[in-house]
Structure P
Amino acid sequence: MPAAGEGRRLALDVPKALAEIAGRPMVCRALEAFASLAGLVEVVILVPEGARQTFVSALSTAKLERVVPRVVVGGVTRQDSVRLGLEALRSAPEVVCIHDAARPLATRDIVSAVITAAISNGAATAAARPVDSVRQDHDHGDTRAIDRSSVWLVQTPQAFSFPLLLDAHRRATADRVSATDDASLVERLCGARIAVVRNDEPNLKITTAADLACARALYR
C-alpha cells in the first residue's frame, strides 16, 4: 500500500496517510477493506523516509485479522514505492493488490472483485464512469466532446499476477519508463490486457483539504 505521499496540498503537520478520519489514521481506514479478506498473507505499507516509526505506532490500531502490516520506506515517486514494496515481499503470492492509502473509502467488495478479476485475467483495476460531460483538447486550443460512456476513471485497488507486475516495474526502472498507475505500466511494458471492474461506490482520492473534509463527512 503506497502511503509515502507528503500531502503538501493538505497543509498538515503529518504525512497525508496519517491524517485522521473519524478518529483513526487514513492508512488504517484504507486497510479496513482488507480486514477479513480470504487468502491475505502479507501487507506492506510504503511510507516516507523518516516517518517509519510514526507509521508503526499508527498502524498498531489497524484491524487486520490474521496479518500484521509491515512498514517499509518508500521511494521518491509512487512508482518507486510500489517496486520497493514488491521487492520487499517475503512470500511468493499468486496475486498482489495495490491500493493507495489516499483512498480510504474503498469497500471490501470492490477489493475482492478486483482480486478475483486479476486471478482470471492477470491484471485488473477498479474504475468508475464519469458523471460529468467530458471534453478533450484538440487542435489550436479547441476542445472536442467525448462520449462519456466510453471513458473510465481509473482508481485503486488494482490487482495483478505477482510475476507480471514485478517484471513491469523492473523493466520500467531499467528503461526509465514512468506511468501514472500500475495498470498502465503492465499494459505498456508487458502488453497485458486490463480487466475493468466497475465501482459505483464512493472511492475518492484524498488530494485536497476539500477531499479530506468529504471523506470525514462520509464516515460520520
Structure Q
Amino acid sequence: MPRQPKQPTSTRLVQEWLLPSSATLGSAVRAKGILQEVRARLSLVSRRLVALEGGSLVLRVPEDDHDEYSHVVNTVSEALVGIEALPVISREVEDIMAITSVERHRWLKDGRLQSVGTRTVKLRGRARKITFHVFDPHHIEDLLDRDMASLWREQDALAAAENRRRAAGKAALTRAAKRAEKADTASGATELSPKLEGWEEFDLDGLLR
C-alpha cells in the first residue's frame, strides 16, 4: 500500500521581524545570511522554528503549542540589533552587486574591492575549514549606489583592448624582426658564394658532360 504523503503541520505566528533594506541591501542571499547568523544563537530545537519569509524573519510554532517562546523572541530581537553592520561575505557581495566570482577576485586583488579581514568557518559534517574575505556593508552599499561594478567593467574592457593592441604590436615587431633576420641571412649567403667567371662558356664546350 503506498505511503500517504505527510500532511503539513498547522502553525501559528508568534513573532515577525521585518529586515530593513539597509541590512539586506536588496539581496535574498544576504537575508539568508542574516537568518543563519540569528539561528546560530539559538538552540538546535529553536533554530527550526525561525524562518525567512519574504523580507522578514518569522517565529512559527505548532498550532497546539501555546508557549510564548519569550526566550526565542528575546534572542532573535537581540541578534537583530545593529544587524546592518554585519560583515558581508563573498557570495553576498556577488549577489548584491550582481558580479561574478571572477570579477570579485580581480577587483579584490587590485584593491578596488576592499576587504576588512577574513573569516574561517568549519563546513557542516566535515573536518575541513574554509577561509574567505568579508567586507564592510557600508563600503558595499556605497559601491552599489554609485554603480561601480559597471564602471569597473568598462575600465577592464578598455584595459583588455589596450593589452590586445600592445600584444598585437609586439607580435608584429617580432615577425618583422624575424623576416629581416632571414633576409640578412639569405643576403649574406649570396655574397659569400663564389662567382665563377666564364662558367657559361665552360658549359657550352661540353666539358661538364
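Couple of notes before you dig in:
- Which entry (P, Q) yields the derived value 15.4 for mean count of other Cβ atoms within 10 Å over residues 95-102: Q
- Taking relative contact order in percent (Cα under 8 Å, 6 or more apart) as the criterion, the top structure among P, Q is P, with the largest value.
- Origin of the derived value 22.2 (mean count of other Cβ atoms within 10 Å over residues 23-30; candidates P, Q): P
- Given 6.3 for distance in nm of label points 7 Å out along Cα→Cβ at positions 79 and 175, calculated: source structure among P, Q: Q
- If helix-only ellipticity at 222 nm (-39500 (n - 2.57) for each DSSP H run of 4 or more, over all residues; to 500) is computed and equals -16000, the structure in P, Q: Q
- Kirkwood radius over Cα pairs in Å - highest-scoring structure of P, Q: Q
Values quoted throughout were computed directly from the atomic coordinates according to the rules given, and no laboratory measurement underlies them. Model, not experiment: these values are computed from the prediction. Cβ atoms are built from the backbone, for glycine too; each structure is taken alone.
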